[in-house]
Structure I
Amino acid sequence: MPVIVLSQFCCTSLWFAGNGVMPDLVQTFSLGASALGNLTSAVQFGFISGTLVFAFLTVADRFSPSRVFLFSALIGALFNTGVAWDGNSYYSLLLFRFGTGFFLAGIYPVGMKIAADYYDKGLGKSLGFLVGALVLGTAFPHLLKSIGQILPWKLVVYTTSGLALSGGLLMFLFVPDGPHRKRSQQLDFSAFFKVFGKPEFRSAAFGYFGHMWELYAFWAFVPVILGTYNSFNPDVKLNIPLLSFFIIGIGGLACVLGGYLSMKWGAKKIAYSALLSSCLCCFLSPIVFLAKSEGLFIGFLLFWGMVVIADSPLFSTLVAKNAEAKNKGTALTIVNCLGFAITIVSIQLLTLLQKHLPGSYLYLPLALGPVIGLFALSYKRVESSQ
C-alpha cells in the first residue's frame, strides 16, 4: 500500500499542474479570462475520453494493471511537459492538457483497481489512503507555486512530469498483479453496459455522480474564492497559492479519516454524512463571504475542503463492492468516466455564471449535486461493508 499511495501521489500531480501556474500561462500566452475553466475542462474531457476507451476495451481487466499504469504515467508526463513549450498557442495548450487527462485514465482508476486486487477486506481504508494521495497530488502544484514564486513557472511543470515518471516506475517495479485479480480473458464490449444492471450498483454510482458535480468545480475555483474574498476585504492579503494547497490538500487527511471511520460505521453512512456536510457548505457559502474574520473564512474553507472529498474513496468502495469481480476494473473506470463528464458541466456552469452572479453567490449551484447524491444513497440495499 505505501508504494501504491506514493505512486498515485506522484502521478496525479499532473492533474492540476496547469492550474498551479495558471496566472503565468495567462500572462505568457496572452490567454483570456475563460482560460481557467476551459483548460481545467480540457483535462477533464481528456480523462473522460480516456476512461471511455479504457472501459470499452476493458484494458484494466485484460492487461497487467501495473504495466498500464506505467505506460499511462510516461505518456501523461510527456503531454504535461508540452505545456512548457515556448511556441504554445491557446489551442495547443488545450491539446496538451487534454492529452494529460486522457492518460490519467490509466492512473487514477487503475490505481484503485490495483488496490482492490490486493485488499478485499478493509477496502474503504485502503482507498482512503489512495484517494488521499490523489488529493495531495492535486494540491501539490499550488504548493510548488507558493514556495517557488521567484523561480520560473516551468519548474512546476517539469517537476510534476518528473514525479509522474517516477511514480509509474515505482508501481511497475514493486507492485505485481494482486492476489484478488481476476483477469478477463477476452474483449467484452457489453461489460461497458452490464455494470449498471444491479440497482445497488446504480445507487452507489449516482451517489458518486452527485459528489463529483461539486468536487472539481470547488477545487478549480478555490483560488477564485480566495481572490473574491480579497476583493471584498482590501485590507486582507491572503497567500492564495499556499492557502489553495492547504484547502485542497487537507482533504487527503479527511479521506484517510473517512476510511478508518468506515471500518466501524460502514462506507455508506460515512459517505452520506460527508456529502450532507459539503451540501450545507454550498448553501452557507454566501454568508461566509460576509465574514469580517479572516480566520473564520479560512476555517470554513478548510472544513469544506475536508468534507468535499472525504466521501470519494467510500463511493469507490461502494462501487467496487457492488460490481462483479471480473468487471471491477471496468466498473470503476466507467463510473469515473461519467463522474468526470459531470465535472465539466459544473465547471463550465460556474465559468458562465461568473459574468452574471456576484462572487459570493457563485457556489450555490454546486449544492444540486450533493442533493441528488443524497437521494440516490437512500436506496437501502447498497452493500456498505468495509
Structure II
Amino acid sequence: MARSKLVLPIIVVSQFCCTSLWFAGNSVVSDLVTNFNLSDNALGHLTSAVQFGFIIGTLVFAILTIADRFSPSKVFFISALLGATFNIGTVWDENNLTSLLLLRFSTGFFLAGIYPIGMKIATDYYKEGLGKSLGFLVGALVIGTAFPHLLKGLSDNIRWEFVLTATSLLALLGGSLMVALIPNGPYRTTGASLDLSAFAKVFRNRDFRNAALGYFGHMWELYTFWAFVPIMLTIYDDIHTQTTFNIPVLSFFIIGIGGLACVLGGYLAQSFGTKRIAFLALLLSGVCCLISPFLLTLNLEIVFIAFLLFWGMVVVADSPLLSTLVAQNAIPKLKGTALTIVNCIGYSVTIISIQLISMMRQITDSYAIYLLLALGPISGLIALGQKIQPAELRDEKVREATET
C-alpha cells in the first residue's frame, strides 16, 4: 500500500505506461503497412481501429458499470494485461490486414479500462484538489501523445518490433504498480449491482449534462488540432519558402507543452475555481481557432510558432478541469461509469471532427476550414455558461430532502 504522498505519482506513472499502448503504436503504423505488404489505404484504417476500439470499450464498460462494481485497480491491471497482449500480437509474422485491425481494435478496447479508470481511481483518492490531481494525470497523457513525434526522428535506428514490445512491457509495469500499490480509495462508493439504466441515468442531472457538454465541445477541437499540427506546420513551410521547420520536433513541443498547461491549470483552479479556469481556457482556444487562418498567412515565423505553442497549451488545459466538473456532478455510486460514458461520447466526437476537417481539405485549399474547430469551444462555452451548482451545496440539499 502506497503512502499518501506517493499515490498520485504512482497513478500518473501507471497511466503514462499503460496509455503508451495507444500512442506509441501510431509511430509504427507505416512500418506495419510496409512489413505486411498492405495498401496505402490501410494506414488510416489501422490508425482509426484503436480509436474505434476505445469508443466501443468505453460503451461496454459504461453499460455494464464495471468501474463501479469492481475494484478499479484490478480492472486497470486486467485491462493493462489484455491490452499489452493484443499489442504484442501485432509483431506476429503471419498477420494480415484483418488480424492487424482486430489486434489494434482490441488494444483500444482495453484502453477503456485504463484511461477513464485511472481518472476514477484519482477521484476515489482526491476530493479536495481533484482538478490539480487530474491535471497531473492528463498532463502525462498529453506528453505520451506527443512522444511519438519525437520518436519519429529516431525511427531509422529503432526497429518497429522493439517499440511494440517496449510499450507492452511498460503497460504490464504500469498495471502491476497500480494493482500492487493502489488499493481502493477512501472516497470510493461501490455500485451495488448491475444497472443497465446507468447510461441514461447519469444524464438526468442538469449540472452533469452541462459539464459533459462542455467536455464534448472541448473534444471537438482537441484531437483534430493535435492531428493537424504537423499539417499546419507543413502548410506554413510550403507558403513561406524561407522557413525550414523540423516538423516532428516542433509537433512534439506544440502538443507536449499542453501537459505543462494541464498541471498549471490544476493549480490555478485551486485559487480561482475549476469552472472559471476551464471557461477561460476554452474561450482562449476558441479565439485561436478563429484567428488561425490569418496566422497561417502571416510571414513571421516566430509569431506563428509562438501562436501554435500557446494554442497547444490552452487547447488541453481545460481537459482535466472539465473531467473534474463531470466527476463532481456525477451520481457518487456511478462516478466511474459517468466518466467512462463521457469519454465514450467525447472520443466519438473527435472522429466526426477529424473526418469533417479531412473531407473539407479534399474539397478546398482554403485555410478557413480551421474555423470549423471553433464550433466546439463555442458550444462548450454555452454549456459552461449555465449555472453549475457546487457539489457541496447540491449534496446538502439532497441530505435535507432525504431527512424530510
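Read-outs throughout are calculated quantities, based only on the coordinates presented, and are distinct from any laboratory measurement. Given the structure is predicted, the values throughout are model-derived calculations rather than measurements. Cβ atoms are built from the backbone, for glycine too; each structure is taken alone.
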Report summary line: Comparing I, II on FRET efficiency 1/(1 + (r/R0)^6) of positions 162 and 242 (r between Cβ atoms, R0 = 41 Å, to 0.05), the highest sits with I
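Which structure, out of I, II, was mean count of other Cβ atoms within 10 Å over residues 98-105 derived from, given a value of 25.5? Spell out each step's value before the answer.
On the way: I: 25.5; II: 18.8.
Structure I accounts for this read-out.
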Report summary line: Output 2.8 (distance in nm of label points 7 Å out along Cα→Cβ at positions 202 and 218, calculated) maps, among I, II, to structure I
Query raised in the report: For structures I, II, which has the highest computed value of percent of Cα pairs over 42 Å apart?
Result: II
Requested in this report: For structures I, II, calculate distance in nm of label points 7 Å out along Cα→Cβ at positions 74 and 314 and state which one comes out highest.
Outcome: II
